[in-house]
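*Asks:* Each structure below appears as C-alpha cells.
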Structure I
Amino acid sequence: MELALEELKNSIARWTEKGELFASPVPGLSLFRRDEPTQPMSGMYEPSVCLVAQGAKRVLLGDEAYQYDANHYLITSVHLPTIVQITEASPEKPYLGLKLKLDQREISQLIVDSNLPSAPVQSSRGMATSKITLPLLCAFQRLIDLLDEERDIPILAPIIQREIVYRLLVGEQGGRLRQIASAGSQSQQIARALDWLKDNFNRPLRIDDLAAEARMSSSTFHHHFRSMTALSPLQYQKQLRLHEARRLMLAEHVDAATAAFQVGYESPSQFSREYNRFFGAPPLRDINNLRQMGNGA
C-alpha cells in the first residue's frame, strides 16, 4: 500500500508541476495540487470519488464534517453544496489529490451487467468517507498512467473507469451508490429531485409539486431530502442560487443586482444579506477578494 501511494503521489506531482489544477484528457479525471492550507471555501461537489495521495482535506456538509487523507477516499453520490478546506499542505509536502466524476447511468448498467446483490447502507447521506483499498488505488494509478499514452485513452480509460466503479460498488460504500442507481428507490427519487433543482434553481420552489413528482408525501419527501443532503429543499435551492450568482459575477463580470435577478431573487438587498451570511463578505468585496487571490495578490 505504501509503495502504491508513493507512486500515485509522484504521478500527481508530475502532472501538476505547472499549476494547481490539471484537467486531464481522461474524461472526468482531474488532478490537484496546493502548496499551503486554504481558508474554508464554498463549492459544489458533484457525483464523484476523490482521493488524496498526500495531505488532507476537510469538507463540511451542513453541520457534518468529512475529513479524508491518503488513507481514506471521499465518495459523493449526488450534487451537494459544501464548504471545503485543505488542512494539510506545504511547499515541501504539497496537497496532492484527484477527482473522478461518476456517471449514474454507468453505475446502473454495471449493476445490471454484474447482477450485483443488494447491499446494506448505514445512512442515506449523499456523502461518505471510507478506507482506501489497494485494488482501488492500483486502478487509479493505471488510469493516470494513460496520460503518457493519450492514444490509448479512448479505448482503455472506460475499461479502467468501469473497474473503479465496480470496486466502489463491492466496497464499503457500494450500498450507497446502489441506492442512488436503483430505479424506483427513494434515494433515486430524491436524486431526481436534486437534478431538477440543479437545473431549475431560479424558479419558484413548490415543495408539494416536487414531492408529488418524487411520489412521496411532503413530509416524507422533506425527511428523505434532508437525510441525503443535510439541508432542507429551500436551503439547498438557496445555496445553488448563491453559488451560481458568485460564478456569474466572477466569470462573466455581472453586477450583483443583475446576478441576483438571474438566479431567482426578487430583492437585491435580500440577496446581499444572504450572500454576506453565506460567503462571509458582501458580493463586491467577495468577488474582489477572489480576483486578487487568482492574480496571486
Structure II
Amino acid sequence: MQDAIARKFDYKTLSANPIRIADLGCSTGPNTFIAMQYITEAIELQYHSQGLRTPEFHVFFNDLVSNDFNTLFRNLPCDRIYFVAGVPGSFHGRLFPSKTLHFVHSSSSLNWISRVPGEIEDSDSVAYNKGRIHYGNAPKEVVDAYATQYQKDMKAFLNARAQELVAHGLMMLQIPVAADRIKDSDTAHSKMFELLGSCFMDMAKEGIFCEQKVDSFNLPIFHSTLKDVEEVLESNGDFSIKEKEIVYPQNLPIAPDVGMLVSHVRAGLEGLIEKHFGGGIVDELFQRFAQKVEEFPNIMNVQKLKMAVLFVLLKRMPYV
C-alpha cells in the first residue's frame, strides 16, 4: 500500500493543505487506524523526498449511523499525525462536498449492498428467498437479484466518489470477491451464512420465532465475481486503474479457532439480527452456530473456500 501511494500520489498536482483523506466503512478500529497510518506516512515520505514541508492531514472516518463512533474515537492512536472527524452515512451516496477529497480508502466494505432486493422478500416473486438468509444454494433468480443490486451500488459508489475527489485524487479499494468460475454456494461466506441460516431455521421449528420471520430476513451482503468487479471498475469513465493486485485463498489466513470465527461473524451481524428478531435470541443463536462450526470445521479454512481480495488503486481523471 505505502509503495503504491508513494509512487502514484502526485504531490505537485495535489498540493494542498490540509490533505483530506476519507476512510469509508471504517467500523470501530483498529484496522482503520493502521490503514490511515500507512497512507499518511506514505504521503509524508513523498513530500520529504522532495525536500518539501509536510502538509497537515484531515482524516474523515465514515460508516453507517449505527456504527459505534464513541468506541472508534476512544481508540484513536495518541501518536497519530492527522486531525479527525466522523462522517455518518451510507457511502453509496454523496458524503462530501464536490472536489474536496485527495484520497479515499475503503477496505472489505464494498461487499455490503445498500439494501436487500425487494423481490427476494416478496412471497409472490420468483426470487422469493424462503427459508434462507442469503443467496448461497438459492435459486438463480435470488442470486441475480443480489447481483443486480450490487452492480447498481458499485456504480453509485464510484459516481459519488468521482464528484468528491479532486482531479488526480487517489482511491484505494480492497474488495472481497468470489474467485471466477465457481458456484456462489462454494464461497467461504456462502457456506458460513448457509450454516448460520440453518440455526435460524432450527430455532423457528422449535417455536422460538415463526418461520416467516426468517423468510423476511436476508443479509445485505454480496460477493461478486472478480471478473464482474473488474468490468465495473474498467467501464467507469471517471477513474483510471493505476495499480491492481489479486490475493488468492492460498495467501489468506485461516481462522485460528471456532471462538474467533463466531466472534467475527457476530460482530458484523449482531446489529442486523437484533433489529429484526430482537436481542433476546442472539446469545442462543451464536451458541448454536458455534456448535455447528465445530461439526463442520472446514468452514474456518478459507484456503479451501474460493475467495479472493482485489486490491486496486484508482486515480480520478481530470474534470472536463
Structure III
Amino acid sequence: MQRFKSWFTGRRLVIAVPYAFLLLFFLFPFLIVGKISVSEMEAVAFKDVITFADGVFQLTLKFGNYLYIAEDSLYFKTYLSSVHYAALTTALCLFIGYPFAYFMARARSTVQPALLMLVMLPFWTSFLLRVYAWKGLLSDGGVVAQFVIGTGIDQLLAALGLIPAPGKLMNTPFSLILGMVYTYLPFMILPLYANLSKMDLRLLEAAADLGASPWVAFWKITVPLSKAGIIAGSMLVFIPCVGEYVIPELLGGPETLMIGRVIWDEFFSNNDWPMASSVAVIMILLIIVPLAIFNKYQAEAQETVR
C-alpha cells in the first residue's frame, strides 16, 4: 500500500494529465479511424475486423485502400500540394512574424500589452467570418483587389504564376496563401514573442563590447536563442495548414487542391469512409513521423551539448 501511494506523487500525477488527454482525445480517435481504414464497408455499416465464432478467432484487415492511394498519382500530388502550401505559409509567417515579435519584445513594457492585444484581436471574431471577409476584399470591386490592380502588383503575381492572369485574384494560389498567412500569423508571433521577451539583453551588450555589429549580434545571438520559438511557431502553423479545409474551399480553386478537401469528398460526396480514413491516417503519419524524428535528434543534440 505504501509503494502504491508513493507512486502517485504530485509530479507523476501532473505528468499523467497531459498523457491522459492525448490518450483519450488523440490515440483512441486515431485507432478508431485506423480501424475504419482497414474495414470492409457494407452500405452504411462496417464489417467487424475481429470475429470469433465456433472457436475460431479471425482477424480481417483490408489494405486495398492504402494500395490504391500508393498507385494513384492524384493522392500523391494532393499530399505534395498540401505540404507545399503549408511550408510556404509557414515561411511567410516566419518572415512577417519574426520582425513583429522582435519589435513587440523590444517595445516599452507599457506598450507591450496593447501590441499583444492587437495580435490576439482577430481571435475575437469568428474564423469563418474572417475568411469570408477576404472573399469580398479579393473579389472584383473589392478594396484589396482594387489596390493590387491599381498598383500593378497583379502583373508581378501573374509573372510568378500565383494568379492565372492580371486582375484574377480569387480562387488562385495567391488568395489561398494570403488567407492562410493572415489566419495563422498570430500562431507564429505569440511563441516568438514569448521566447524573445525572455532573452537576456546583456548578451547583446557583451557582443557590442567585443566589436560585433548589431546585424552580426542579431544572427549570432538573437536568432540562435530564439530557435525554440521559431520551431514552436513553425509547428503551430505548419501542422494545421497541411489539413486545412475551410480556407482552400472558400479562397482556393481547382489548382489549389489540398488533402483536407479530398478527405471531405471521400467522406461526404463518395460516402467511402474506409478510403477517407486511409487518406487521413497517411496524412497524420506524414506529420507525426517526421516531427517525432526531429524531436528525437533535437533531444540527442541537447544532451550532447550538456
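Read the figures in this text as sums done on the coordinates, not as results from a lab. The shown structure was predicted, so the numbers you read here are calculated from the model rather than taken from an experiment.
*Asks:* For which of I, II, III does helix-only ellipticity at 222 nm (-39500 (n - 2.57) for each DSSP H run of 4 or more, over all residues; to 500), calculated from the coordinates, equal -21500?
*Replies:* III
*Asks:* From I, II, III, which structure was volume of the Cα convex hull per residue in Å³, for residues 22-157 alone = 250 calculated on?
*Replies:* Details: I: 125; II: 143; III: 250.
Comparing all candidates, it corresponds to III.
*Asks:* Still on this structure, please answer the following. Kindly point out which one of I, II, III the value 25 was derived from, the read-out being relative contact order in percent (Cα under 8 Å, 6 or more apart).
*Replies:* Computing relative contact order in percent (Cα under 8 Å, 6 or more apart) on every structure in I, II, III gives 25 only for III.
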